[in-house]
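A.B. asks: Some structures to go through are shown next.
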Structure I
């Protein structure tokens with residue numbers, strides 16, 4: 001059995017992630033999903049009868065009340081425990097062979113005794129300079145093998161720095177305000193010291209999607225755009 005293991009998508013499902021999900025026999029998500037749309041997209045892309053296990057993360061709010069904060073289940077004869085935050089995992093897990101968690105955005109795979117502790121990292125919104133990762137877990141005859149999947153982060157241009165996800169929304173909101181004041185793409189780029197192609201893309205999305213919010217624009221573009229260094 002081949003299992004796609006991911007976490008901390010934060011409302012972004014990358015093309016590479018969906019391709020892996022389509023090729024797997026089951027899907028496990030360690031929380032911080034951020035929207036029902038992510039779950040719907042996974043369900044639409046996974047194999048028809050593939051099991052899908054998901055837990056609620058600390059950023060999954062009112063919409064996710066129906067999602068459990070931890071799960072215990074069995075796949076291919078292996079006992080799993082799934083939880084978003086590692087420190088919330090019980091000390092005693094007598095039958096568990098694989099523990100999966102998320103939250104830190106940092107990939108980790110460690111075998112302690114006969115148990116695998118696996119954090120697939122984040123394959124959603126990139127946090128600063130951390131790697132974009134997930135894992136593929138293969139189980140055969142009671143034995144497992146885990147493969148780290150690194151998803152390339154593509155930068156454009158030179159002499160640039162990334163916009164952290166927390167700042168991206170503010171940057172887009174400011175562009176929208178300046179659009180309302182009639183500023184051109186060139187004016188906004190110069191005054192805000194940001195890349196003109198990025199500014200143009202935000203403006204184009206807003207024009208072609210009347211009524212779209214800043215968060216809606218974030219959902220339509222790559223999270224890690226770049227801006228010139230100051």
Structure II
């Protein structure tokens with residue numbers, strides 16, 4: 001598909017290269033011509049000079065054929081305005097805006113624009129590596145009975161298998177974050193130092209799951 005990216009900083013450029021690697025076509029918009037230097041001479045996408053909420057600039061970037069739009073500049077206002085233009089004027093179905101102020105993120109979500117609050121996300125990720133914060137919900141089913149959450153994993157589980165933890169509490173380990181990547185574990189998968197566990201469980205079992213993950217094996 002064709003993706004238009006507004007903002008050619010570190011996030012925008014990395015996103016552009018990743019999309020190209022995945023076989024998509026990309027147009028990157030930035031109001032500063034020097035910003036495109038980060039893309040280098042071998043960049044295969046399009047570079048469009050202009051502001052991301054300008055109709056003519058967006059059309060030049062191929063917004064009329066785009067299936068996705070990402071506003072990832074350094075300005076919250078520019079990002080949200082650009083995202084709304086892409087969604088409401090050009091009917092782009094997949095739109096996301098990067099937001100630095102987490103207080104604004106909830107407001108923009110109510111407008112129907114999915115946001116990534118980078119400061120809040122980064123703060124949370126750092127805290128979760130420093131402190132045992134229990135379980136952080138990432139998804140909940142419509143009934144509200146089942147959740148997917150990142151659960152603090154005690155170092156005492158290092159060297160033990162996924163099967164061991166599923167026997168200790170009613171949970172399914174859906175995903176393990178490891179070395180800046182992720183793996184889909186089996187029952188035989190062994191926990192390693194630094195692993196981030198993402199587990200599925202019933203809401204009624206939350207305390208039981210958190211305690212089991214935090215306490216470590218009983219034997």
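Throughout, read-outs are computed from the coordinates displayed, never taken from laboratory work. Computed from a predicted model, the values in this text were never measured in an experiment. Cβ atoms are built from the backbone, for glycine too; each structure is taken alone.
A.B. asks: With distance in nm of label points 7 Å out along Cα→Cβ at positions 135 and 183 computed per structure, which member of I, II shows the largest figure?
C.D. replies: Of structures I, II, the maximum of distance in nm of label points 7 Å out along Cα→Cβ at positions 135 and 183 occurs in I.
A.B. asks: Same structure again: Identify the structure, out of I, II, from whose coordinates relative contact order in percent (Cα under 8 Å, 6 or more apart) was calculated to give 17.
C.D. replies: Label of the originating structure: I.
A.B. asks: Out of I, II, which structure matches 1.02 when Rg/Rh (Cα atoms, Kirkwood Rh), for residues 87-142 alone is calculated?
C.D. replies: The value was obtained from structure I.
A.B. asks: In terms of mean count of other Cβ atoms within 10 Å over residues 7-14, which of structures I, II is highest?
C.D. replies: I
A.B. asks: I've got another one for you. Using the calculated result 19.0 for Kirkwood radius over Cα pairs in Å, pick out the matching structure from I, II.
C.D. replies: I
A.B. asks: Then there is this: The value -7500 for helix-only ellipticity at 222 nm (-39500 (n - 2.57) for each DSSP H run of 4 or more, over all residues; to 500) was derived from one model only; which of I, II is it?
C.D. replies: Among I, II, the structure yielding -7500 for helix-only ellipticity at 222 nm (-39500 (n - 2.57) for each DSSP H run of 4 or more, over all residues; to 500) is I.
A.B. asks: If mean count of other Cβ atoms within 10 Å over residues 71-78 is calculated from each of I, II, which structure is the one that comes out at 19.6?
C.D. replies: Label of the originating structure: II.
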